[in-house]
1. P, Q, R: which one has Cα extents along the principal axes in Å, for residues 25-80 alone, as calculated, at 30, 26, 16?
2. A value of -1.04, -1.19 was derived for log10 I(q)/I(0) by the Debye sum over Cα atoms at q = 0.18, 0.23 Å⁻¹, for residues 73-176 alone; which structure in P, Q, R was it taken from?
3. Say we calculate FRET efficiency 1/(1 + (r/R0)^6) of positions 113 and 201 (r between Cβ atoms, R0 = 30 Å, to 0.05) for every structure; which of P, Q, R gives the highest result?
Structure P
Amino acid sequence: MLNRVCIIVVMFLAFSVHVIGQDSGVVIHLWANGAPGFENKKDEPEQAKDWWVRNIHNPSVTYFAPPKGTATGAAVLICPGGGHRNLVYKSEGVEAARFFNSIGVAAFVLKYRLFREEKSPYTIDNVKQDAIRAMRLIKANATTYGVDTARLGIMGFSAGGEVVSWIAYDANKGNPQAIDPIERMDAHPSFQILVYPGPLGIPEAVVGPSAPPAFLVAANDDACCAAPIVTLLQKYRDAHASVEIHLYAKGDHAFNMGKRSPLLSIQNWTKRLEEWLRDFGYLKPKA
């Protein structure tokens, strides 16, 4: 009984930092007292203007719920890009979340720490820590948010695709003895969506038969990020793992959700994503 009370107290503390904002989403900080080892930076304010967010010292996810009565139980953790110097929060975060909400999928937009920002004290390991913690947090509170953990995926744009690659191919099993119940969860995604992902991590990714099913999309004239998905495609084929790729002739980099592109193919790439999600049963009606 005492252990159960302790768990409830810990969960309450972890979620006592909810605030409303960010385009009507609910902000949930990953750690109640700030990121481990950097607690003293927790209250430093973020900087945001137009399309970007910077100065992230208290990493969080912003929860966007699908309209009432439409939830399927599926959910996606979204990792915006920005070269690890900033986050393209609106067009690669909020807009993506709204798309998922429109098809009954809950969305969580991750604000991770930026290791390339000027004078940043962070490393790649801190970014990986944020993504793992976010997946665990969602799973630990799946009932609260109506999430089916068997249909919890992860999505990354550009640098955010690198974040995905750093956690998608490891089991990232939790510690069953952890005092914090969130840390007992595994962080393995059910599927992954990579949108013009950056080159860090993906060429070195070790893909096995149990790798999460992958949806890959980029433009062939993207000098930065067409090659990574071609490399990853071959790794998936060699492992006999499930993969779908859409490599468009034109579109360059950073076409986001396709809304601002003059190209019909790019404008409609999210339709291909919805078809993939439906074909694989991720959008089946909630039990």
Structure Q
Amino acid sequence: MLKHFLFVSFLFLGNLAFAQLAPNPMIEENAVIQLGEYTYGISDNNIGGVPNVGIVIGELATLIIDPGMGRQNGEIVLREAQRLSDNTQFYIVSTHYHPEHTTGYIAFPESAIYINSTTQENEFTENGQRMIDLFSGFSPKMGELLADAQRRVANIIFDRTISINLGGVTVNLEVVGPTHTIGDTGIFVLEDRVLFTGDVVMNNSFLAATPGSSISAWLKAFDTFDALEPVVIVPAHGEIGDGSLIGMQREIVAGIRDETLRLKAQGQSADAVADAISTSLSAEHPDWPRANGIASLARSAWEESE
């Protein structure tokens, strides 16, 4: 397990580098944007190590999606939520277990209810502290942000799906991995048709696949998300877009699968196929980050066709 973690960590570090990892990954304050009647966001401003944050305001409670890296970022998110509503009951959820999507929860009061899947809980048990340690070494500021980061055990644990009623607005969660991580979770604000996709759907970016990713699971995730008919897509990082992002990414991933099968049928090795497809797609989109995820998707397509 440790060997696999180290391998994935090196790939993940490469993905972060291509995404312009910032030495000072702070969420911008006083920069909330409204995405729907109930849904608000804080853009990551394309700063590596900062997530696109979600805040959903109901009549009874407020839901926080991906509360940022460490206490200082979590405090910013909490202040923004308190400016939007006088709700005192908070729920917190994460699209996946990586530190910039989770550890801001330590800034929230003990009364906040953390909701998480069994899969993400297990991922954090196995690798969460290692990921915190890895991120802590990226820059002095990251080390400062994560100095007191620790696991917040979920108050409510679900298997694959759960619905949260905030009072007048419902938020549905569904685990769709193994994609970027095993526990990747789509978070859909039903009344606003706003979908937080984590790293499963990105805008003007390749997908941050790892050796643990399944291309068939990724294509199935696109189908799951498409069936929701979202109006707004909020990826984990990068620009917010509309529902057409799903189809755009499906075309690329399905193309990787089909080209892998074609080249494999010609007798080319998995490594040769991965290199060829990576080179071709990178040339088509030279400005897109996370290009080193292409090879993992190609290798997954190769392995799953056997």
Structure R
Amino acid sequence: MPELPEVETVRRGLMPVLQGAVIESAEARRPDLRWPLPENFAERLAGRRIEAVGRRAKYLLADLCGGEVLLLHLGMSGSIRIEGAPVKGKPGMFYHPRNATSPHDHVVLHLAGGATVTFNDPRRFGAILMVPYDQLDSHPLLRDLGPEPLGNAFTAAHLARACARRRTSLKAALLDQKVVAGLGNIYVCEALHRAGLSPRRMAYTIATQDGAPTRRAEKLVAVIREVLREAIQAGGSSLRDHRQVDGALGYFQHTFRVYDREGLACPTRHCRGTVQRITQGGRSTFFCPACQR
């Protein structure tokens, strides 16, 4: 499933095309994805202007005139393709058609001016909803999310408070979307390695008895931000299904330090350890037992 850097990459590719654009017409080629599409979906979108394109955790948000928000989740295999954009070459704009019309092209937006934006999802675990703007923060998908890891609210103090009484692993705590929004398996593995912290370490050990942040918490917050920024700059990580909106692959996977590198030498300077894989919560965890404590 795409994590925060992949979704943010898609948002940045969509913004120059969608922000300020008018939806001339919409096609819903099937009635449902993970959940049923909103009632009268195509009719409700026709003629509406997209005021802003945002992101919350792993969700894309398009603010529509009239007080509604189009909420989109890419799911396991969803991707968005732009075709026919009238202007090329702007920073962040992607315009290289990826493939021909597919039976998995489920929703198509036709914009005034000729561009089309297509949502393709072979496995149909993605979702598209329409939510009143004033109910967005209380929506069940968003209301319990923790702070954005690149935002000002994500601090060592916050992370320490959230972990202080947790008797779960540090990795499990970081994957909890109530603790911090948008992190997933790949970037948690990478951040823990850079921070020199074992994924098996108990979460409460990054806080003092009073719930204040330790040096471990300070370093972990810093490297989480560092890893995410680098991944966004690289266009995300393309392992199975992720594509940018121009169809191009992200390339952050070429700089993985531990993820999917089982049996290889740890890249940390002066470390003679070997990357291992264990299973935590049904997911593969990659780490170096020699330098991650």
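Every number here is computed from the coordinates shown, using simple stated rules; none is lab data. Since this is a predicted model, take the numbers as computed values, not measurements. Cβ atoms are built from the backbone, for glycine too; each structure is taken alone.
1. Values: P: 41, 28, 16; Q: 32, 20, 17; R: 30, 26, 16.
This figure was derived from R.
2. On the way: P: -0.84, -1.26; Q: -0.94, -1.33; R: -1.04, -1.19.
Of the structures listed, the value fits R.
3. Numbers: P: 1.00; Q: 0.65; R: 0.05.
The structure with the largest value is P.
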